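Some structures to go through are shown next.
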Structure 1
Amino acid sequence: MKVNVESNENILGTLVLPLWQGSDSISDNASSGIHRDLRNQIDNVLQAGDFKAKSGTAMTLAGTQGGKAILVGLGKQEDANSQSMREAGAKIVSSRSKMHGTTLSVRLHGIEDSLMASLVEGMILRDYSYDHYKSKDEEEEEEGDLEVLVTCEEDKTKALSASAELSCSVAKGVFMARDLGNAPPNDLYPQAYAKQALDFADKHDNLEVTVISYDQAVDMGMGGLVGVGMGSIRKPCMVIFELNGDKPGPSPCIVGKGITFDTGGISIKPSPSMDEMKYDMHGSATSFGTIVALAESGWKERVVAVSCMAENMPSANAQRPGDVIKTYSGKTVEVLNTDAEGRLVLSDGLWYAGTHLNTSYIIDLATLTGACVVALGHEASGLWSNDDELLAKIKAAGEHCGEIAWPMPLFKAFEKEMTDSKIADTRNLGAGRWGGSNTAAAFLKQFVPEKDGKQIPWAHLDIAGTAWGAKTNKLVKNGATGIHVRTLHHLITGQ
């Protein structure tokens with residue numbers, strides 16, 4: 001999407017009028033330049049109560065010499081907030097059809113600056129589709145990108161233009177994460193992900209990408225990563241991103257679970273919906289997407305990320321229930337279920353990040369447990385942390401972006417449950433079905449290194465319910481959501 005912000009009266013393409021609930025007419029400022037016939041039609045519709053402008057509603061008006069218009073409901077003005085405005089912006093894009101063309105003129109007058117910015121952000125985020133594998137006819141090929149002219153008061157144009165530019169840059173990271181999440185597993189496997197990372201780094205002088213191959217991981221003793229991925233002919237790897245590596249000092253680190261396809265391994269999953277297991281790499285999609293968002297928005301400070309990539313397949317060489325593996329930390333794990341594999345690859349990623357990358361804090365993201373979906377549905381990601389200040393900052397950043405991260409308990413009892421194996425230092429499965437997302441987080445905590453006698457500040461985001469298929473997420477049509485790219489960008493940059 002191309003967004004231009006101006007204060008003039010020009011109307012290009014289809015007119016879009018966002019309206020507060022209860023509006024019975026449009027203001028003189030908003031109506032400037034609208035053809036008389038179209039304005040009369042709009043006034044008639046509003047005065048008759050045919051369009052009440054409730055939140056989540058839209059109406060197309062056409063058939064006059066004055067052109068076409070889309071009326072979009074903002075809901076009650078006193079109830080408006082950033083998320084409701086993002087969703088209104090998304091409604092504009094989702095309401096557009098071929099009859100509206102690829103040029104929209106959006107009138108924003110008498111609306112608070114931050115709410116206008118959120119509406120534009122919602123339009124940008126909703127303008128996404130994953131159609132790489134669909135054949136297109138000539139008309140679709142020629143359609144081109146959506147162009148949006150946003151008009152508002154002259155004294156607001158500069159700030160709104162800057163906000164729109166930032167939203168477009170961050171959206172590139174969100175769309176990268178969605179593309180990776182949506183990609184079919186026959187085309188996106190560990191080394192294919194690594195190649196995309198290397199290709200992206202080639203285009204950015206301030207980004208370096210290092211790939212730890214399967215053979216290197218074996219030599220380094222990364223038993224978690226190796227154990228999960230050794231059953232597949234497409235071997236695992238670890239991808240390390242370093243943005244602005246010339247800057248000194250401890251830096252934020254994002255660690256992502258990257259299971260490009262998860263059969264469950266020997267503990268094989270049931271076949272219904274197994275196709276969705278291509279999304280099991282969305283933690284690594286978010287880590288890559290966050291780096292893209294930071295690079296595209298011009299962030300100048302150092303940030304690092306680690307993606308733990310593997311394909312979990314059953315074979316004669318696959319990891320078995322009952323195996324004991326030695327992780328990169330030196331700690332051993334009794335493997336009780338090969339479908340609890342994400343925590344194994346993350347164990348090596350967390351230890352590598354904390355011991356090699358000079359981190360100020362570490363945040364890992366993973367589609368880790370169905371138990372988190374049972375607890376929080378598709379409305380929020382689970383959030384665990386060993387540091388109250390970091391937890392509070394992530395929660396606040398998520399609320400700012402409309403991506404809820406809900407604090408969950410990290411009781412000592414959960415840690416004890418995960419470290420009471422009779423034959424190893426830890427176990428990869430809890431003693432029962434209860435609190436499965438909490439015991440998984442407690443397992444991960446065992447692999448966060450210490451610095452200066454204290455564990456590095458760390459947080460874990462379980463995105464199993466928010467990474468894809470969330471019908472209540474109006475900012476995406478379907479599939480991968482790119483969840484928490486915006487949260488992490490805001491957390492790191494404050495923007």
Structure 2
Amino acid sequence: MKNPIIFTLCLSLLLWAVVSHATAEEPLLAGVGKVEISHPDSPSKENPPMVKALALSKGSTHIMLIAVDAVAVAEIGSIRDPYMADVRAALKEQIELAPESLVFNASHSHARVTPDMVARTIQAALAAWNGRVPVKVGAGTGYEDSVSENRRLLLKSGKEADVRHAYALPFDDEVAAMGPIDPEIGLLRLDRVDNGQPLAAVFQFACHPIIGVPDGSNSADLCGYAAETIEAHLGDGTATALFLQGCGGDINPVLYKSFTIPHDSKPLGMKLGLSALSGLQKIKTSADAPLKIIHETLEMPRIDNATRIIEMDQEIDKLSASLKGTTLNFETFLPLYVKYHLNSNFPSETASRYLQDEMLKRSDWKTLDENNRSAMEAYLQNIRLMEELTRKQINRNLLVKHQAEREKLGTTVKAETVALRIGEFRLVTFPAELTVRIGLGLKKRAEKPNSFVSGYTNGYLYYAPTAEQAKNRGGAQEDSDCVLDPQWQEQFETAALRLWKGLE
């Protein structure tokens with residue numbers, strides 16, 4: 001070509017076209033790693049807690065999902081700060097992975113984990129990073145409505161209570177309704193390009209994994225059993241299943257408070273795993289898969305409990321003053337209660353004694369029954385008051401704890417929030433125990449299908465109830481064990497919707 005300027009221009013355009021084509025065709029790479037994290041003093045008989053890593057890369061974009069079978073990745077439990085900072089620093093140094101590329105999600109299982117969590121997490125992450133291969137991905141959903149229940153109880157009084165082992169349930173005749181569950185399972189499947197077999201599966205679900213196993217041994221709980229079920233039956237059995245906790249702040253396993261059956265998470269976990277597996281098997285995967293992550297830190301107002309603590313003190317004083325003396329004690333109450341419930345017509349003696357009184361126009365036995373029923377009702381009323389006092393005092397102590405933190409740490413709190421997209425799988429996260437209505441509401445407002453919400457991610461900010469639920473402070477743990485002012489909900493939901501849009 002005689003004109004060097006035209007030649008240079010043509011060459012530049014050609015190089016640009018080649019680079020652009022290569023960039024557009026960058027393959028999605030994925031790798032997995034997993035390491036057991038049982039505490040050495042609490043070995044697991046089966047279903048051990050794990051830390052699992054999923055490394056994803058496309059061109060210069062990288063995401064590392066870290067799924068931990070632990071109650072949290074900061075603040076409570078045995079994994080404390082600077083766990084995330086230490087892992088991020090190590091991976092930045094060793095593989096130049098940007099700290100904001102790491103997303104840590106705690107399953108919230110109450111497993112006892114090893115003290116060397118940083119080292120084991122790095123081991124899992126490096127295995128995932130070094131094992132990356134080209135993959136195809138697909139997103140979808142599963143459905144499971146028989147393993148979870150909402151633990152919030154709407155009382156006939158208009159107040160709300162929750163189902164915990166820390167205090168007694170309200171009496172059945174006080175309960176009017178209970179809250180919703182989220183039966184949707186968010187699913188992501190990644191298949192190897194070279195042999196078509198599944199490499200990894202991500203399943204996201206909202207439920208406290210806190211039922212344990214009958215002998216009380218260390219366990220990853222229902223999410224661990226669910227992952228084992230998926231891994232055993234998906235493809236050729238070599239895939240790794242990672243569980244992400246959803247908005248399970250007020251969701252318990254079913255029959256969590258039962259005293260008539262052993263506490264066993266295995267049947268529930270296998271059920272969840274099979275339901276997730278059913279959805280995973282229907283997913284079609286594609287090599288055309290965008291990869292994107294957005295990281296944002298929100299500054300939110302911290303709750304001020306000063307006025308509510310004063311109100312609760314007054315409520316507790318009033319309840320205490322309502323306790324009355326009773327002629328019965330527990331040893332006399334219990335046999336009477338049983339007897340009067342076994343035979344309400346003739347509880348104190350045989351029918352013949354009552355019938356003879358009636359024939360002689362006497363009321364000796366009926367009068368005795370009236371007096372006994374009145375005494376039992378007075379004793380039961382004290383029990384009701386005592387149990388309500390217990391609930392109020394325990395939840396009041398939570399308000400006091402967080403009020404002290406406010407005075408020590410200031411009036412705002414920072415929340416690390418992430419939105420990520422893997423193919424058509426979209427996730428937004430928040431570092432608190434989001435209640436289920438948050439997830440249900442946001443998913444309903446999402447513009448794209450397969451959009452999911454996870455709490456318990458990149459830190460721990462206790463419970464995050466809705467603004468409406470926050471009016472019940474002192475009545476349920478989710479509303480009391482909270483550092484966030486009710487304004488947090490609108491602030492987070494606005495950010496979540498904006499971040500989802502930013503993924504497109």
Structure 3
Amino acid sequence: MSVFVIGVGRQESIRSVIAVGEAELRRTQGIPRQVTGRTDTVEFVAKRGAFKGDFETFVLSVLDTDKSVDAFKKTAGELGPVCLVTAEDGWVRVMCPPRGSNDYAGARAAMDALSRQIRIPEVWRFEGDKYRVDPVSVELIFQAMVQYKASDAHLSPGDPPIFRVDNQARRSELMEPLSGAQIMAVIKEISPEKDWEEFLVHKQSSFSFHQVGIGYARVSCFLKSGVPHLTFRYLPETIPSFEDLRIPTDTMVELAGLHRGLLLVTGMTGSGKTTTAAALVDWINTNKCLHILTIESPVEYVHRNKKSIISQRTMGIDVLTFNEGVYGALRHDPDVIVIGEMRDPDTIRSAINAAATGHLVISTLHANSASEVVNRIVSFFDPVERDLVKLQLRDCLKCVICQRLVPKRGGGRIPALEIMFNDIKPIADGIIDGDTDNIRIGMQQTVSHSFLFETYLMNLFKQGLIDVEVAREYATEVSVFNQMHMGTYSIPRLDSIKAGHH
């Protein structure tokens with residue numbers, strides 16, 4: 001276990017020093033039943049039989065250097081049966097209580113009395129021991145995620161499992177705080193050998209885990225202050241339908257029916273874009289006779305062959321990079337190519353090329369609104385390439401779905417969508433120009449099938465699914481939503497785009 005160097009300040013008692021060290025060890029490594037503290041002149045070992053409550057037994061050692069230790073020796077001798085005094089290698093050691101005694105209250109009082117006879121150092125080296133080592137049930141973690149309807153579970157030393165429910169972190173009241181040793185054991189237990197080696201070498205790793213009968217998880221593990229942390233992102237075994245997700249079925253079926261082009265599902269972390277993309281793939285798999293090829297890091301939702309053949313490849317195991325996977329996919333006779341995430345210029349370039357050669361390419365991207373996606377993509381490239389990329393996007397980008405999960409009235413969350421169809425010239429021109437404002441104006445024209453977050457949030461409010469305060473909070477432009485709410489909003493005219501060009 002790690003040694004922590006901590007400045008404790010001026011303390012009147014060794015037991016106060018122990019409390020400071022125990023709090024730091026608890027926060028970083030879990031709850032110890034033994035705490036050791038060392039300085040050049042004073043050392044201690046404090047032990048207890050349980051993971052809570054006061055420490056019960058103490059060994060306090062003071063360097064026997066000069067007459068300043070005489071008062072310490074005298075007090076230790078006067079404590080009689082409560083303490084056992086020994087001298088060894090230039091140190092005076094006091095054990096409170098001696099072996100065979102259980103006078104723990106007397107031992108604590110003795111420690112306070114002895115503390116008054118020495119100068120207590122301000123900087124200590126702390127080390128913990130005797131942490132929890134009993135096995136953690138991964139199945140129980142999964143069952144709790146299902147029971148709490150949690151999107152994630154976090155295992156962090158010093159805390160019980162923490163579940164993310166409706167985007168709020170909630171500590172389990174039914175499980176004990178975990179130690180770093182327990183979490184390390186879980187990581188070793190559930191990780192494939194390659195990922196375990198990666199974790200040991202690079203101090204972080206990500207992989208997929210299947211708890212049969214309950215679900216899958218995207219697992220992420222890493223070190224913080226030298227101790228392990230572990231996160232499960234829960235994914236059900238059954239892929240949710242459009243109806244399950246409460247997203248517009250007609251629109252999603254139309255998108256899933258595309259034969260070629262680039263279809264992007266975007267949003268911020270935790271917005272549900274991976275689930276929406278999986279629902280699109282599952283609809284294709286259920287209703288069309290095609291070859292669907294996915295490249296993911298790691299594979300998240302697991303698809304089974306239905307009407308379609310589906311080939312899921314894990315980056316790092318089945319293929320080295322997204323770019324190589326997409327490039328190689330063109331030789332594997334795919335109809336649909338699914339890229340887990342567009343995260344670098346090579347992957348984006350490959351995705352655009354695949355979409356331009358007659359394939360349907362579905363991918364995800366981090367973005368806060370549909371209208372800003374073009375500039376988000378273009379920003380990955382050097383300035384000399386950007387005009388070409390915008391030209392290619394104008395020709396191959398079919399649709400951008402942007403998603404936010406918003407608190408639902410009565411509890412839970414519901415997706416709010418913004419969809420940009422590249423279906424009218426003003427939007428195509430906005431893509432070429434990289435003009436987010438003009439794309440947004442084009443999206444509001446009645447001749448386009450596109451719609452804004454504000455429109456969707458207004459509909460959710462009218463249906464009684466969300467509160468008006470929530471709608472305002474999640475709107476891109478609050479002023480637009482307020483005008484819609486009051487019935488005073490008017491769609492910007494197309495000539496305002498032209499005016500912008502002059």
Discussion item. If distance in nm of label points 7 Å out along Cα→Cβ at positions 102 and 478 is calculated from each of 1, 2, 3, which structure is the one that comes out at 2.4?
Written reply: 1
Practice prompt. For distance in nm of label points 7 Å out along Cα→Cβ at positions 54 and 382, the calculated result is 5.7, so let me know which of 1, 2, 3 that is.
Written response: 2
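Laboratory data are not the source of any read-out in this text; all were calculated from the coordinates shown. The shown structure was predicted, so the numbers you read here are calculated from the model rather than taken from an experiment. Cβ atoms are built from the backbone, for glycine too; each structure is taken alone.
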